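Below you'll find a set of structures to go through.
FYI, it's all coordinate maths here, none of it is from the lab. None of the values given here were measured: they were computed from a predicted structure. Cβ atoms are built from the backbone, for glycine too; each structure is taken alone.
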Structure I
Amino acid sequence: MSVLQVPVQGAEQQLEPVFAVKGLWKIFGPRAGKIIGRPEADLRGAELMARTGCVAAVRDVSFDVRPGEVFVVMGLSGSGKSTLIRCLTRLVEPTAGQILLHGEDIREAGAGELRELRRHRFSMVFQHFGLLPHRRVLDNVAYGLEVRGEKKAQRRARAQQMVDLVGLAGREQLYPDQLSGGMQQRVGLARALAVDPEILFFDEPFSALDPLIRRDMQNEVIRLHREVGKTMVFITHDLSEALKLGDRILVMRDGEIVQIGRPDEVVGAPADDYVRDFVRDVPRSDVLTLRWIARPATPDDPLDGPVLAADVVIRDAVRAVLGADRPIRVQAGDEVLGVVGAPEILAVIAAERAGEG
């Protein structure tokens, strides 16, 4: 039996989205636009291909991305996640739907407007780095500024700032083939940041790296996000990466959204068996927060005990809870959501060890 319950939520600040995606479709094949709204749109995979000659890569997807958020899109190969991110930047043209950037539909942008969006407001970090092999590190980082027409002294100064920011100081004059994979990806990060974009898009940028370098690069993204505060949309097939990086996670399957939620919501309240199987082996105490195990106070509970924030991860609260002589008050802002004591903490740990999650 699960020891978890759906948590009481504190008041959350609602921010106007940077991106608002509404009813987005991408269908590849002849007369793709004619399928939407007809019975054929409900067909899947081979049946849709046999009947229409088309493949539906993204199916009626809607979501918002908030300012300063790391929004992760996760799914297995073929789930539609990479097609989705390419639709957001119109590297692939959507078949239907809206992509609202601060309320303006970028699907209506002409070629010139789209070019300016990509030069000034969007940057993308790719899986295979995309560095120019004949250019040194500093010139690779400055490339977007050069395309934008900025003067050489200004773009080199900005590029040097970004090289320093991503930890490559002293390697400015090296060529890409003189760098490790992790260092090459740092160059890609620096190049993306150099143009000071409003939104950074990451298309499985670390999947080609070995596990240790991948972990370092994940930590680098977390550090850079903390320092520069950019809105980020991050594509991955790796659950641990999604849980580590994401403020919210969108899980895709067969081109559709299965679930959107914070990491603790995806782990603690999976939407269906598909997500449940994904998160089966995740240690709950490493992801879930105190709000998930807080219980209402009883008349016998002393309410003058220590206070912990509702978003403290259970694993990080173990010592404080087990060391207290009275229940911990779990608080979100000024609101007390409930209390947590040793029984609640130990129940989660016992369930993990028993393999119940």
Structure II
Amino acid sequence: MRMVFRWYGEGNDTVSLRHIKQIPGVEGIVWSLHDVPPGEEWPLDKILDYKAQADEYGFHLEVVESVNIHEDIKLGLPTRDGYISNYIRTMEKLARVGVKVICYNFMPVFDWIRTDLFKELEDGSTALFYEKAKVDSIDPEELVLAIAGNPTYTMAGWEPDRLRKLIPLFEAYREITSEHLWNHLKYFLVRIVPAAEKLDIRMAIHPDDPPWPVFGLPRIMTGRDSIRRLLQLVDSPYNGVTLCSGSLGAHPANDIPAMIREFADRIPFAHIRNVRTYENGDFIECSHRASDGTVDICEIVRAYHETGFRGYARPDHGRHLWDESCRPGYGLYDRALGIMYLWGIWDSLERANQGR
């Protein structure tokens, strides 16, 4: 397991590379150019600037999250070919700085969805929260004001450019079914995967978050069957999945350790985090400790260990602790605690193996 840490860049993150360097076992930065709109080719000078900053602290840039997919690709519009060409040219530049994995998603309009960015937990910490009844009844534009209208931090996956066109986007998706979305994803992968093979970059799709339809929009990456289908669209080790225990764990029917054991050779990147689910469909993010949530983090790490996982992993979202002012879900303290919890499980499994 190769531990990495998501970083939003100089001037766009409360956590510094100097802080990250002090977390044991972190070897690389998970990064992106968040100011480049989806569909545009990434400028090489900005990529090299990121590399220079990472090099100063001895971090690699082998995992990018995300090179976002333009909506025209998801909608299957004639303009998609130009955006796919831009994507491939960006991949070629990323290969020059050693990128090995690109995490992306294929969620229409919205990326992850939550209704409260700072819901208080019993211990006084706060965390990202999803209230099903509110999502079922709220106007999508209200949700945009609550999430993307955050005045302090840009929210990854909630690009202002895209969300300003919310009404026409919903209209465009009115006739798009799940099958249409699957076909459009296949079209994208048939073009992208040969380039990925040539550049030695593994594509790793992120599950939908949450893993069910929202606001009438189709969602297709929701569990074990959909991952199987995804991997068969283009049968190549360069077509893989970012297995996110938090996204998939929001649905009680998802057996994540079983998925790890089945898809082990197609998981180049893992997001490991815990959520606590409720019978009414709500869920809240919590500490990584297995007993604090619904997701069995101990068994998940065991599954990675048993399958000889040598991919990249990050602790993903954390709570907001000790009055830390930070990007929602991406403070320093709880993610650092999460890393140490994950290493504790991993090291115990290693020690047990050595003792046999």
Q) The value 2.5 for distance in nm of label points 7 Å out along Cα→Cβ at positions 185 and 345 was derived from one model only; which of I, II is it? A) II
Q. Which structure, out of I, II, was percent of Cα pairs over 28 Å apart calculated from, if the result is 40?
A. II
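Starting from the value -0.25, -0.45, -0.52: which structure in I, II was log10 I(q)/I(0) by the Debye sum over Cα atoms at q = 0.09, 0.12, 0.13 Å⁻¹, for residues 193-320 alone calculated from?
Attributed to the structure labelled II.
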(Q) Given -10000 as the derived value for helix-only ellipticity at 222 nm (-39500 (n - 2.57) for each DSSP H run of 4 or more, over all residues; to 500), which of the supplied structures I, II does it correspond to? (A) I
Q: Match the computed value 4.6 of distance in nm of label points 7 Å out along Cα→Cβ at positions 97 and 305 to one of the structures I, II, and report its label.
A: I
